[in-house]
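Bear in mind these aren't lab numbers, they're just calculated from the coordinates by the rules spelled out. Predicted model only: the values in this text are computed from it and were never measured. Cβ atoms are built from the backbone, for glycine too; each structure is taken alone.
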Structure I
């Protein structure tokens, strides 16, 4: 069931939104509906872990003080010398 909604927005925002919608061949109503749907949909935390992924979990053990960002930065520095 569709229901009409009235909202107040700045004129410039409406103009830009109309241009965007026209350029992407979508109605402004559909664009707003899609945006609201995307930010309000329930995230599913129940996902199945495949046997392969489960068998790989816990294979690598790193020290608690291991710095991932520093290690990756060093890798990139060496790669692009």
Structure II
């Protein structure tokens, strides 16, 4: 799993966040997405093989500008997960 953080310019309100979240969710391999217009950021949890450029293209197609993209390994921490 990967945690991908994208800087997204142009989001001005909660509806903008919803538009970005909806198009990112449609990209194959995306598990979870959350956007913040206040921070200008979208965070995505996705499968290892996800195409980050498809995520960027989906956001750009909605009229937003994607800046810096950071990707790092993600390990799920849940109620029943063990500490290693």
#### Entry: Which entry (I, II) yields the derived value 1.2 for distance in nm of label points 7 Å out along Cα→Cβ at positions 6 and 54
II
### Task
Could you figure out which one of I, II the value 1.10 for Cα Rg over 2.2 N^0.38 Å was computed from?
II
### Query
Thinking of I, II, which structure, once helix-only ellipticity at 222 nm (-39500 (n - 2.57) for each DSSP H run of 4 or more, over all residues; to 500) is computed, gives back -16500?
I
### Task
Out of I, II, choose the structure whose coordinates give FRET efficiency 1/(1 + (r/R0)^6) of positions 22 and 46 (r between Cβ atoms, R0 = 25 Å, to 0.05) equal to 0.95 when calculated.
II
